[in-house]
Structure I
Amino acid sequence: MAEALPQTPPLRCDGLRALVTGASRGIGRAAAVALAGAGAEVVLAARALPEMEETIAALGPEARASARALDVTDRAAVRHLVEGEGPFDILVNNAGTNIREPFLEVRDESFDRLVALNLRGAFAVAQAVAAGMVAAGKGGSIINLSSVNGHVGGLNRSVYTATKHAIEGLTKAMSAELGPHGVRVNAICPGFVQTPLTEGLLADEKFRAAHLRRTPLGKIMTVEDVMGAIVFFASPASAMISGASLLIDGGFCTL
C-alpha cells in the first residue's frame, strides 16, 4: 500500500480569534485586514477609534471584525480589554512609534515615551493575551512587531533601536517559557515600509536614494509586503516555528 501523501497545512485562520494593536493605520491596519481575509475574527485596538471603524466598514459585512479604543501604555485598560474580549488565538503586538533624535540630543520625554509604548506596552499586551491563551489551554500565536533596527543600528534612532532589540530578546524569552503551553512567539522585522510613521523620512530624497542603494531588491516596501508573513505566523502553516525573527527588508540587512 502506497504511503499517503503529506497534507499542506492551510494558510488560513478560520475559526480563530485575533487581537491587533496599533490597528488604526499602517502595518497594524494591514495586519487586521490580512487576518480578516484569512478567516479570523479580528478585534482591532488603538487609540483612534474612528479610523478603525472606517477600516471595518471597508472590509464589508462578511468580515468578522470589531474595534476597541485602547492605549497600550495603560496596563489596567489592557487587562480589561483582554479579559473582556479574550481569550485570543492570535496576537499581532504592533502598537509602537518612533521619535527621531540624534543620540546626544535625546530628550528624557522622548526616551520615556518610546520605552513606555514600544517596550512596556508591548510587554503588557503580550502578558495579558498569553495568560488568556494558557488558561484556555488551546495554545496560540503571538507575533511581535520588531524592525530591522532590532538587528542593526541606525542614525537618529538610538532609543527606537534599543526598544526593538529588547523586543527581539523578549520574543525569544517568551517562546522558551510559553512553548510548553503550545503558545508560539515570533517576531516580524520590517524594513522601511511606506506608512504614516515613515512618511516624513521617506520624503527626504537623499535618505530615500541612500536606502534604495542599500536595498538589493531596489524598492520601498508597502504594507502589502508584510501581510503574507502575518498570516503565515498566525496560521497552522507555521505550527513548529517559535522564537524566530523574520526580516522583511528587501535584503537591507545583508549589506
Structure II
Amino acid sequence: MSEQAPLRCEVTDGVGTITIDRPGKRNAMSAAMWRKLPVLLERLETDPAVRVVVLTGAGGHFCAGADIGELADITSGDLATEAETALARFPKPTLAVIRGFAVGGGCQLAAACDLRLAADDARFGITPAKLGILYPAEATARLVRLIGPAAAKYLLFSGELVDAAHALRIGLVDEVLPADRLAARVAEFTRILTSRSQFTQQGAKDIVEHAAAGTLTRELVEAWAAEARRSPDSAEGVAAFLERRPPVFTWTGPAAHRR
C-alpha cells in the first residue's frame, strides 16, 4: 500500500472493513489519513450493503497515534477530533479489532468505536502527558464515559502503556483473545451482528449514546417509538420465531431524527 493511499476500505458480506495500512510507521496517522477517514465513513454509511464496520490495522499493530512529524497540521486543523467524531456518530455498529499498539490517537479511534476486540499482545496508552499537550476534551469525555474517571486519569496522567488484561479489567476492551484466534472470533461476531435487526442496533446505539452523555430527551425516545411502529422488523422477528426460521430483517434506516 502506497503512502498516497494508506487507508484501505473493502466491503464483504455486509461488513465494511477500514484498514490502517502504514506498517512502516506502526500505522501512525498522517494529516491526510485523518482527513480521509470521515470520507470513507460517509461512503460506508450510505452503502445499503454495509451493516457493520470494522476498523483495524495492518502489519501487527492497530495504530500508534498521530504522525509526530505532522502533529502541528493535525492539531491546528483539529483533524483527529473530526475523524473521531465521525466514527462515534456513525449510525451502524462499529468494531475495533486491535493487535499490537493502540496508542494516543489510535486509542482515541478505538474508544470511538462501539465495541473493541483485542489480541492478547495488544498495548494501549494515551500519551499527551509525555509531549506536554492536552488530550482533546471530547475524546476525554468519551473515555470517561467508557472506563470511568479514575481509570481515565490513570491513563491520562501517566501516559503509560497498559496490556490487554488491564484494558479488559477497566472496560477499555470487550474481549481479549489469543492472537491466533482473533480473526476467527471477528468473523464469527460480525456474522452475528449482520444477522440482527439494524433497527434495533441503530435505535439502541442512539439511545445508549445519549443516555451515557446525559442528553437523552423525551422527544428522542418518542421519535424512536414512532420509528418502531413503522419498522417491519418486529413483526418479522416474531413471525420467524414462531415459524422456527431465521428472520429476514428489512429495515435499512437511518431514521431522519438520528444524531
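Observations
- Among I, II, structure where FRET efficiency 1/(1 + (r/R0)^6) of positions 63 and 103 (r between Cβ atoms, R0 = 30 Å, to 0.05) as derived comes to 0.10: I
- helix-only ellipticity at 222 nm (-39500 (n - 2.57) for each DSSP H run of 4 or more, over all residues; to 500) derived as -15000 - corresponding label from I, II: II
- Structures I, II, by distance in nm of label points 7 Å out along Cα→Cβ at positions 31 and 215: label with the highest value: II
- FRET efficiency 1/(1 + (r/R0)^6) of positions 23 and 207 (r between Cβ atoms, R0 = 41 Å, to 0.05) derived as 0.90 - corresponding label from I, II: I
- Origin of the derived value 15 (relative contact order in percent (Cα under 8 Å, 6 or more apart); candidates I, II): II
- Source structure of the calculated read-out (FRET efficiency 1/(1 + (r/R0)^6) of positions 127 and 239 (r between Cβ atoms, R0 = 30 Å, to 0.05), 0.85) within I, II: I.
No value in this document is a laboratory result; all are computed from the given coordinates. Remember, it's a predicted structure, so these values are computed and weren't measured experimentally. Cβ atoms are built from the backbone, for glycine too; each structure is taken alone.
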